[in-house]
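Dropping the structures in below, format is structure tokens.
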Structure I
Amino acid sequence: MRIGVHGRAMDAESATVVMRTIERMVAHGMEPVLSPGLATWLGEMGTDVPWPVLATDDLSDAGLDLCIGLGGDGTLLDTVVWVGRSEVPVLGINLGRLGFLSNVRIDTVEHALSAIKQGRYLLQDRSLLEVTDHTEALGRLNFALNEVSIHKRESSSMIAVHVHLGTDYLNTYWADGLIVATPTGSTAYSLSCGGPILYPTSDVLVINPICPHNLNVRPFVIPDHYIITLQLEARSDRCLMNLDSRNTNIGGESRITIQRAGFTVKMVQLESTDFLDTLRTKLSWGLDVRSGPPRG
């Protein structure tokens, strides 16, 4: 079983944990292949890396059965970028703090690797967003698992975002910015801006303003078959467009076209993991101090 392994630069102490985790993959009969970034960081930590490094950016013909991200949720988002359109399944092992997407704890790695080797897991398709214009700035990395968001660049002036769903006018948002989130991203940036929690396999999107000036503007859930057009109107000549953790400068009068991508991320779901349980344990969803933890 050929496994792609990716990770970000971390503190020096984490190098030992990363090496030990990869060694456990080998012990379970897996063949790890490291991403260039992870191999470079391990080398900088003075670690001898005995495993091959995958040099190509296109994993479609790399013969990988699975890709594992070692780190936190940011690392998993980076792993999704690495996997790209290849649809190689993705799993996150949490070496960070919250680990909402990377929901395999380091103390359960043995169980997780055993389940993967024995095929005791399911694949859950997660939808992505794709920006179909601004190709010069984005290139092939024009997709996002969590959200596409637009932000003002100046600290004082709001921006106006005129939004259309297909040919139908939706609204003009006077705000610090706007988020278009997938169901996966509904528990990320959008949630911190008052957005709803969506079940991760729902065929919908959330349009959510960031600090809107209008009190009667609320997050809006739409079917994901719509092509969403954002027309910016900013006093500044530049705005910021984010695709998950990647950002680029765009013009203050830019037009952005967003749609559901034609490919998905195949997230590995182990037998012991469940979205609702993750909500309760990671986000304290339903927790009431008067009655203790929610009952299972």
Structure II
Amino acid sequence: MGVSNLGYVRLEMQDPAAWAKFAKDVLGFGMAKSRDRQGTKYLRMDKAPFRYMIEKGETDRFIAAGYEMSSKKAFEEQISILEKAKVAVTRGDEKEAKRRAVKGFASCMDPSGNLVEFYYGRDKQEPFTPGHGIKSFMTGKMGLGHLVIPAPENKETIKFYTKNMGFGVSDDLSLPPFAEGFPKQRIYFMHADNPRHHTLGLYNFPSPSGVIHLMAEVGSMDEVGYCMDRVKAAGLHIFASLGRHSNDEMVSFYFFAPGGIGFEVGYDGKQIKDWSKFKPTKTTSGDYWGHEYDMPVVG
């Protein structure tokens, strides 16, 4: 397996500074040094040079996920696999690589239109302490967390990530339709080459923000609770109450970050030490308890 973890994400915001302030005041992220003159804000969670790129743009949306490859060899092999599968791959230039604090990166599109980036050679890491008394985010070799992205072209997108990107299957979750007249919901969870239960989830419906949600994991239940208080104090909408998932056993809550970006903050996610002994699951219930939804009505 070539993909080690989710190394960074890119967001476009009309006001990057406001999103960065939210990330500091609510999530406990820190500011990283600027790597361009385009108004981009770089946010830290750990020793990595950055984990979030918040870029200036005309809309508020998710741009791309950046996956770390284990080596330059794995990076080149990944390009070769994609090209053999007739996937158009673009190598990033030196200037754009420096913006991402990597030695080299490439990009392509998945069958549902999501931009995928992958890279090797992250810049030197430096000490970092999160805010709000958070001891540390659960990152390191497991990457920044996980994300769930829209995948309306469901079968082809699953095939792309499992066959072409080398992700392993963790869980295939089926849920009832969210409204009458719609098909069943499906979230296909996949892991990278690290112990985190899932690094990527594919949801069989589109999303106007370009992402279903992003997840940051902390090291204690109290840290989840304190964050939930900060979310409420900031006036942000919590759309899923505190609960425990049935597949990765994460205790978490969900809210809308600025720009309509779904965000999950959780604790106690399952880790798999030996994937060769793991049998992928098929579940029909998302939660053991909690996670009562309060989605805003649009229109």
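Since every read-out is calculated from the coordinates, none of them should be taken as a lab result. Note that the coordinates shown come from a computational prediction; the quantities given were computed from them, not determined experimentally. Cβ atoms are built from the backbone, for glycine too; each structure is taken alone.
Side notes on the structure shown:
- FRET efficiency 1/(1 + (r/R0)^6) of positions 179 and 259 (r between Cβ atoms, R0 = 25 Å, to 0.05) - structure with the largest value, from I, II: I
- Comparison of I, II by distance in nm of label points 7 Å out along Cα→Cβ at positions 219 and 243 - largest value held by: II
- For mean count of other Cβ atoms within 10 Å over residues 11-18, the highest value in the series I, II is held by structure II.
- Among I, II, structure where mean count of other Cβ atoms within 10 Å over residues 187-194 as derived comes to 19.0: I
- With mean count of other Cβ atoms within 10 Å over residues 123-130 derived as 12.6, matching label from I, II: II
- Between structures I, II, the calculation of mean count of other Cβ atoms within 10 Å over residues 115-122 yields its largest number for II.
- Rg/Rh (Cα atoms, Kirkwood Rh) from the coordinates reads 0.93; which among I, II: II
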